Each structure stands twice: as C-alpha cells, then as structure tokens.
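Below, each structure is written out as structure tokens.
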Structure P
C-alpha cells in the first residue's frame with residue numbers, strides 16, 4: 001500500500017491526484033490539506049478518510065471541525081503547523097506538494113527532513129529555495145519526483161542516461177492564448193482572454209502565468225535545480241499542440257522526447273508509482289489523426305517575463321524570490337482587474353531592479369524577501 005499525503009487537495013493537481021488514487025487500489029490517502037475550500041475538502045475527507053487534514057485558514061478549519069463532528073475521525077488542523085503535520089504523517093510514504101505559492105516551502109522541507117519522498121508540483125519551492133532543498137534531499141536520501149508535465153517528461157527521458165551525457169534540456173511551451181501576438185495587441189487583453197488556455201485546464205494563477213510565459217521561466221529555474229544543469233543548457237521552444245512535453249538532447253546529438261495527450265494524470269501517476277508504469281486513464285495519442293507537430297521560437301520581446309526569469313535565475317541568490325513574489329502579486333492584481341495585462345511584466349522588472357541581492361539567503365530571509373516585494377508593490381497601488 002502506498003500512503004499518500006496530499007497538500008493542495010482542492011486544486012487542479014490535487015483533484016487529479018485523487019482521480020489517480022481512485023484508479024489504484026493499492027493507494028491510500030493519509031492526509032489532505034487545502035487553503036480554504038472546505039466544501040470540497042469535506043467531501044474529500046468523507047470519501048478518503050485520511051488521518052489528518054489541514055485548512056490553512058484557521059476560521060475555516062474551525063467550521064470544518066463542526067461539520068465533521070460525529071461523521072469522521074480525522075484530526076483537523078490549521079496554519080503552517082497543520083500543513084507541516086500533513087506533510088509528515090508517520091504512516092505516509094510520499095507527499096504530493098501541490099499547494100500554490102511559497103507557502104509550500106516549509107512543508108516540503110519538513111517532509112524531506114522526515115525522510116518522505118516528494119511528488120513535486122510546487123515550482124515556487126525550488127525556484128526560491130533550490131539551494132536549500134536539493135542538498136537536503138541528497139542528505140536525507142529521499143526521492144524528489146517531478147509532477148509538472150515538462151519536468152516529468154525530462155525525468156522520463158533521462159531514465160538510464162548518465163548526467164555527463166546530457167547536452168541540453170529542451171522545455172516545450174504551448175505559447176498560451178496569445179502566441180503570435182505582439183505587445184501592441186496585448187494592451188487591450190481582458191482577464192477572460194488570458195484565462196482561455198488553448199490546451200490545458202488549470203487553476204487561474206497558473207493559467208495567467210502560462211499566458212505571460214513567466215510559468216515557463218519559473219520552470220527553467222526549477223529545471224536548473226532538479227537536473228543540476230546550467231541555464232545556458234536549458235532551451236525553451238514553442239510546441240503549440242502540447243504533444244511533446246519536453247526533450248533531452250544528448251552529447252552524441254540524439255534527442256529523446258516524451259509525447260502524449262495533454263493530461264496531468266499521467267505525470268502524477270508516474271511520480272506516485274515510480275519506477276513502475278501502470279495503465280492510466282485518459283485518451284491515447286493517435287498519430288493517424290495528428291496532422292502536424294510544429295515548433296516556434298518564443299517571442300522574447302513580447303513575452304518579457306521569460307527573459308526576466310532567465311536573468312533572475314542567472315543572478316541567483318534572492319533574485320528568483322523577487323521574480324516569483326512580484327509575479328504572484330502582479331497576477332493577484334490582474335485577477336482583481338486592478339492592473340492591465342502588460343503591467344504584470346513591468347511590475348516584475350521594477351521589483352527586480354529595486355532589489356539588492358542576498359547571495360545565499362536562509363529560509364527566513366527568503367520569506368522576508370517575499371514580504372518586502374509585496375510591500376514594495378503595495379506601495380505602488382495604495
């Protein structure tokens with residue numbers, strides 16, 4: 001039996017993880033954690049009967065406790081303490097880190113310290129704290145298994161390969177809803193336009209990130225840590241059909257790619273079952289119906305956030321935290337329709353230019369840096 005601790009159970013990745021669990025009789029959920037969506041979390045608790053659950057918002061946790069009284073034996077916790085408890089349940093084997101944002105850093109660190117394997121879908125953790133996480137993973141001897149489709153694809157392509165044989169990693173991107181558009185055309189973009197992703201069904205935040213291509217930039221930084229490779233050997237290409245999920249070029253010129261329909265349940269199940277492959281629900285790729293697989297260069301002038309991500313990654317230290325925090329704040333403002341679409345990249349660049357880099361920040365300094373960026377941006381919109 002594989003005992004799973006699921007952080008972010010009410011989000012897109014979390015709900016698809018539970019679909020995978022339903023399809024595999026030898027998987028059991030021992031903890032569930034959500035931010036505040038207690039209606040859905042209540043249903044999940046009653047179905048999966050975990051040992052522990054967490055609602056990050058304390059008042060929502062208290063309400064959930066009342067609802068579940070006499071109906072479930074689950075222990076309901078709240079806050080960061082509750083998240084960390086859900087990531088370190090003694091009976092748990094693997095923690096699915098699917099919370100959104102830097103709130104996921106501390107629970108991941110605690111899970112690694114508790115020698116739990118990690119199925120990793122919280123890119124902000126490696127983007128901002130990769131220099132802390134990766135040495136700890138190595139020290140504790142746990143597996144860090146990528147769930148993002150692109151990193152899972154690279155991970156799959158690297159099976160049986162030696163690190164010295166890798167020439168470069170090629171991260172693919174759909175290009176989002178605005179592929180081919182120029183800056184002038186994006187001035188009038190609405191929130192609904194940006195949420196209309198052509199291929200993937202995702203949460204609002206990551207859908208906006210995909211539209212600006214900052215998501216791909218964050219994935220570049222994440223890949224640097226996951227696969228221990230320099231930024232000059234990580235390339236981004238557009239692959240609009242989202243059939244090739246990423247590729248690896250080897251020293252002899254051979255290129256390996258992982259292909260499939262755009263379905264997150266495949267990389268989720270691969271991470272949970274690794275190194276085993278199992279039957280997976282979902283549509284299969286039919287090459288007889290596939291008219292073309294095409295590639296394009298990303299437009300770095302229009303999608304400035306991708307360039308900023310490379311700059312932040314190469315600068316290192318606390319700069320990736322600034323990139324990430326400024327983007328989180330900018331996306332929040334855009335989702336509230338308080339700023340225009342193009343202002344998101346401008347806010348990120350402003351915050352990066354205003355920041356004095358800390359070369360090797362501690363966890364506390366990373367979290368304080370995040371708050372400093374929030375305060376800086378709030379100061380512009382008060």
Structure Q
C-alpha cells in the first residue's frame with residue numbers, strides 16, 4: 001500500500017505539470033514551423049518573452065490581457081466543477097458590457113463611486129442572466145448546454161451590432177456616412193483607476209480577490225460542496241437530497257456572471273466605450289474562449305487559474321512583438337496560440353484518464369488486501 005501511495009504522489013505531481021509540458025510541446029511544434037519560415041526560433045521566443053515581461057509596460061499589458069481571461073476562467077471553474085460546459089463566455093461578456101456601458105452613459109450626473117460599483121454589478125447580473133438561460137434549459141428541458149451557449153453567443157453578437165449601430169451609437173458617429181460601431185466614451189470620473197504611466201487598472205486586483213473568493217465558495221461553503229457533488233455524480237447528489245436542477249442552473253448562472261463582469265471591466269478599465277468590428281472577438285479579444293483554456297491549464301482551480309491566465313496573457317501580448325521583430329505572418333501567431341490551446345486541452349483529457357486509472361488501482365489494492373471481507377460482502381449482496 002505504501003508503494004502505491006508513493007506512486008500515486010508521483011502521478012499527481014506529473015498531472016500537475018502536464019499543462020506545462022503541453023505548453024512546451026506546443027512551443028516546440030511552433031519552433032519547427034518557424035524553422036520552415038527560415039526564422040530563428042530562439043530569437044523569436046526571446047522577442048516573445050521580451051514583449052510580455054521585458055519592461056514594466058510590457059508586464060502591465062500582460063496583466064491587462066490576463067484580467068478578462070482570469071474572470072472568465074473563474075466562471076469556468078464553477079461550471080465545469082458542476083459538470084456543465086459553458087462555451088458562452090463571449091456572449092456573456094458582451095451582454096455584461098452592454099448593460100454596464102448603458103449605466104455609465106445614462107446616469108452621468110451621479111458620482112463615480114456610485115456608478116462604477118453599480119456598473120460592475122449590472123454587468124455581473126447581465127452575464128448571469130445570459131448564462132442562466134442555458135442553465136435553465138439544461139436543467140429542466142435537457143437541452144445540451146454546449147449548443148445553447150454557442151447559440152446565445154450569436155444572439156449577443158447580433159444584439160451588440162444592432163445597438164452599436166443604432167440606439168447606443170456615439171452621437172459623433174451618427175451623422176457620418178461611414179459610421180464606426182461604437183458607443184460614446186465614458187466620462188473620466190467613471191473610469192477604473194490606473195497605475196500610471198501604464199494601462200494597468202484596478203480590475204486586475206478585483207480579479208485576484210474574486211479568485212480567492214471563488215476558491216472559498218467552492219471548497220469552504222455548502223453551496224460549493226453541492227455544486228461539486230452534482231458535478232461528480234448527479235444521481236448520488238439527488239439521492240442525498242441535493243436539488244440537482246437548481247445547482248445546474250446556479251453553476252451556469254455564476255459562470256456567466258463572471259464573464260459579464262469581465263466585459264464590464266473591459267469597458268471601464270481599458271476601452272472606456274464599447275466598440276466592435278462586427279464580430280464577438282472585435283470586443284472580447286476572444287477572452288471568452290481563451291478563458292476556458294486558462295481554467296483548464298489551472299486544472300479548474302481558481303487560485304491556479306491566476307498564473308495560467310497570466311501565461312496566456314503573456315502569449316497574446318508577446319506574440320504581437322514576436323510578429324514585429326522577426327517578421328512572421330500574423331497567421332503564425334494565431335496558429336501558435338491555437339497549438340497551445342490544443343495541447344493544453346489534450347493534456348486535461350490525459351490527466352482525467354490517469355486519475356481514473358489511479359482510482360482503479362486503489363480499488364484493486366483494497367480488494368486484494370481484504371479478500372475475505374469482499375467475499376462476505378458479495379454473499380450478503382446475493383442473499
């Protein structure tokens with residue numbers, strides 16, 4: 001048994017390092033692609049590192065990019081722990097941002113200390129509603145949440161395009177022939193504080209605090225225990241008296257809420273307005289999808305999602321400098337990010353398979369060590 005525990009400890013350590021190995025493998029494949037383009041991979045990756053961490057401003061940009069990733073990842077940690085898959089972060093970010101922006105543009109006569117918390121709460125609630133709808137459909141009508149959340153993304157994008165070209169368009173753009181789909185800028189009093197001279201804003205601190213609170217929610221509260229119980233085995237949870245449908249809805253509702261908050265912070269901390277090119281990524285920067293990978297990299301743990309989000313923020317920021325320095329096509333940068341996503345997601349599948357194998361080994365060890373008790377239990381079961 002001692003030998004089994006030792007091997008189990010080693011296996012757990014390897015599982016924890018799997019995302020790191022996956023990232024290194026993706027970068028290795030990327031290096032081969034760079035060689036085919038006749039680019040020195042070492043020079044390219046050094047420029048990537050310099051672009052992400054080479055200066056105070058670079059580090060600030062990495063953290064700015066990591067903030068929405070972390071907030072979306074926190075929601076993913078909740079929903080995936082509840083065994084519901086939220087692919088709707090893009091749409092939830094958009095809806096949260098729309099409602100938060102409306103608050104800032106509507107109530108310009110109120111002070112910033114009132115509007116900023118109100119806008120954050122509104123964005124949180126907007127994302128919660130957009131995530132709660134697929135949760136309700138999943139719980140009460142068995143609608144596949146992957147399909148419903150993806151379709152909700154499409155609805156949110158069309159809603160954004162309609163509002164930013166019509167009711168919420170910047171008045172300065174309304175009279176122009178070629179209108180830019182954007183809202184008016186928020187007044188200065190409504191903007192999140194920045195750590196000058198960089199673009200790093202207070203939203204980073206908010207995200208880190210929320211990561212700690214989500215950890216407490218999932219592992220130190222009854223609600224978190226019930227969410228995880230439903231995720232592990234909904235039938236056993238129902239037998240134990242847990243309202244499974246309620247916690248399915250709650251899991252997606254909270255997941256959407258954090259994505260909605262990410263959208264609100266993106267407006268109040270970075271852009272100071274909503275602007276898009278007509279696609280979801282035109283506003284979100286694909287944070288709704290990249291946040292899923294950050295959560296998986298952090299093994300669906302809120303605290304581990306912090307360094308995971310910083311890593312992916314660094315890849316996004318550093319890849320831009322790599323493109324400029326070594327003159328690689330933008331498609332390669334997209335491919336590199338895609339490789340990291342594929343390898344990290346694949347490593348998560350492998351990790352879960354190894355966990356099942358370890359559990360089976362433990363059961364076999366227990367059965368071998370207590371054969372008499374097992375035979376008695378089998379006889380009682382048959383009798």
Structure R
C-alpha cells in the first residue's frame with residue numbers, strides 16, 4: 001500500500017509541474033481518460049457504467065556515452081457500476097500501479113526494471129505465448145496488467161535479438177495459468193529470435209515455482225510448491241500474404257491436487273489486404289488449446305477458429321468485425337465495431353451477438369462476462 005501511495009503522490013506532482021525540456025532532458029505528464037457503457041439485451045436488461053483514469057509521468061535523459069535513461073510511472077484508477085434492469089447490482093473501484101519502470105539503453109541493448117508489460121509472439125487474436133499479459137483482441141484500447149521484473153534485450157546486426165528476464169512478486173495467475181507463482185519465488189526465462197528468409201523464428205522458455213493448495217486439508221494455508229516449465233516456438237513470414245504460427249507447451253510437476261500437469265496451445269494464421277475500396281484487411285487464425293495428463297491427447301481440448309475484418313471508411317472512421325467459431329459444441333461469437341479517431345479523442349461503438357453462457361479464453365476476465373448474449377458497448381476515450 002505504501003508503494004502505491006508513493007507512486008500516486010509522484011504522479012499528482014506532475015499535475016502542477018510544467019513539462020520540462022532541454023537538449024538532454026525531457027519530462028512530461030500525460031494520460032488517458034475513458035468512459036463506457038454496456039447494455040446486455042437479456043432478461044432483466046444488464047447495464048454497466050464504467051470509467052478509467054490512467055495518469056502517466058514519463059522522462060528521458062540523454063547521456064554522453066550514446067546511451068540514455070527513460071522511465072514511466074502510471075496509475076490505473078477505475079470503477080464500474082452494474083445494474084440488472086433498474087435494480088442496483090454491484091459497484092467496484094480500484095486504484096493500483098499500472099506501469100512503474102526505468103530503462104537504461106544503448107545502441108543495441110536495453111535493460112528495463114520495474115512494473116512493465118512483457119509480451120511477444122506472432123499470433124494476433126489467440127496467443128499461446130500470452131505468458132505475462134492479458135491482452136484481449138476485443139479491447140480497442142489494448143490495456144493489460146504488467147509484471148514486476150527485470151528485462152534485458154540485445155539486438156544483433158543481422159536483426160537477431162535475445163531477451164532475458166527475471167520476475168518476482170507476481171503471485172496472481174498470468175496468461176493461461178491456473179495457479180499463481182509462489183510468493184517471492186523468482187521466475188526466469190528468455191527468448192531468442194532469428195531471421196529466417198523473409199521472416200523470423202523464435203524460441204522462448206520460462207521456469208517458475210507455483211503454489212497448489214491441498215483442498216482436502218483442513219489447514220487453510222496448506223500449500224505445495226511445484227516446478228513448472230514453459231517452452232514456446234513461433235515464427236512469421238511475408239510471402240505475399242502474412243503467415244505465422246505460434247505454440248506453447250507447459251509442463252508442471254505431477255501432484256495429486258494438480259489435475260492439469262500438461263498444457264499445450266497451438267496457433268496458425270494468415271492475413272491479407274484485398275484491393276477493395278480503401279483496402280479490406282482480413283485475418284484468419286486456428287487455435288487449439290489442450291490440458292490433461294498427456295501431451296496433445298486426453299483431458300480437455302478447445303478448438304477455435306477466428307476471423308477479423310477491418311475496413312478504413314475514411315481518415316477518421318474505421319469499421320471492423322470479428323467472428324469466432326467453436327466446432328464442439330457448435331458456437332458462434334460475433335462482434336462488429338465502428339471507431340472514429342481524432343487527435344485526442346476516440347469514439348467506439350461495439351455490438352456483440354454471442355451465446356449467453358460461453359466465455360472465450362480471457363485470462364484476466366473479472367466479474368461478469370460483459371460480452372455474453374446480445375448487446376452494445378459505447379466508449380469514449382481522451383488522451384492528453
């Protein structure tokens with residue numbers, strides 16, 4: 001709690017300080033204010049009103065050795081109110097750090113420490129390599145929680161690059177994880193990306209210790225630490241159309257109260273822009289997610305086919321649609337959106353037509369499934 005107050009005071013000071021700029025130093029205060037309303041056409045009619053404020057303080061300091069230091073500190077202040085018809089249902093408010101990191105970088109390397117976003121991979125809609133974030137393709141603002149850690153990157157002259165990271169203090173589940181990381185136990189990993197022909201291929205890995213509770217024990221904090229390793233392989237190429245694949249396999253130490261020691265996820269996709277009008281963009285992906293006692297077989301499997309279409313109506317307006325199909329059981333999820341983007345303002349109207357009780361794999365979903373059934377979302381966003 002103390003760290004949150006320190007960061008908040010630090011950010012509020014930016015409100016009374018003018019942005020400072022010199023030849024070697026630049027400090028600025030900016031942010032994002034968002035308001036939305038969601039209506040679900042169900043019985044009773046579901047309504048949610050919400051708002052979010054993300055104040056952000058950034059700085060950049062140039063050094064004499066062809067390197068520089070930059071930082072970002074921001075908060076996520078948000079709240080929602082839910083109604084069932086005219087009946088008040090629930091209210092939620094939250095204040096927490098969003099990004100708090102500092103980075104030291106040179107010509108071909110960088111080192112970043114703090115609360116930051118770490119994401120990588122080639123997939124666009126369904127991401128097997130969503131290890132450390134919860135980005136939702138349906139969110140036009142693409143906001144996600146970060147992780148605490150240290151990330152280093154080195155870039156070679158042939159466009160190859162290597163990442164190394166160490167994370168600590170991230171006890172909540174991330175990505176497709178079922179269990180959080182053991183409190184104050186570090187997790188470590190890395191990624192090597194190499195150019196191959198007209199594209200690239202990358203190998204990623206991560207290791208951590210997880211906490212699994214003994215549900216048959218009468219002791220509330222009776223938990224067991226298990227080893228968990230992840231390995232991922234992804235690649236993408238431009239061969240007239242964009243092609244990619246992405247995969248991830250998670251192996252967890254076997255234990256009586258861990259029913260899913262093996263998780264594997266696979267994605268293949270393609271995109272292309274057709275010369276229709278201002279250019280119709282189309283993206284298609286196939287995603288397979290499996291958990292069980294064996295690799296690929298047994299347990300529970302979800303197959304998902306997704307398509308996304310985008311069309312720029314004008315310089316300001318854009319139309320898009322997403323259609324997701326689940327073969328077993330046969331389910332369709334449909335989203336249509338219109339957006340208008342100004343210099344600082346963004347307006348969004350999103351319509352959805354989905355099954356009442358089905359929720360896509362969305363690891364950071366909290367509370368109600370806001371895209372269940374049929375409904376509409378209105379959103380206004382202001383960047384300053």
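Laboratory data are not the source of any read-out in this text; all were calculated from the coordinates shown. Nothing here was measured: the structure is a model prediction, and the numbers come from that model. Cβ atoms are built from the backbone, for glycine too; each structure is taken alone.
One of P, Q, R was used to compute mean count of other Cβ atoms within 10 Å over residues 71-78, and the result was 20.0. Which label is that? Comparing all candidates, it corresponds to R. Given -14000 as the derived value for helix-only ellipticity at 222 nm (-39500 (n - 2.57) for each DSSP H run of 4 or more, over all residues; to 500), which of the supplied structures P, Q, R does it correspond to? Source structure for this number: P. Comparison across structures P, Q, R (criterion: relative contact order in percent (Cα under 8 Å, 6 or more apart)) gives the highest value for Q. Upon calculation of mean count of other Cβ atoms within 10 Å over residues 79-86 from the atomic coordinates, which of the structures P, Q, R produces 20.0? Checking each candidate, the match is P.
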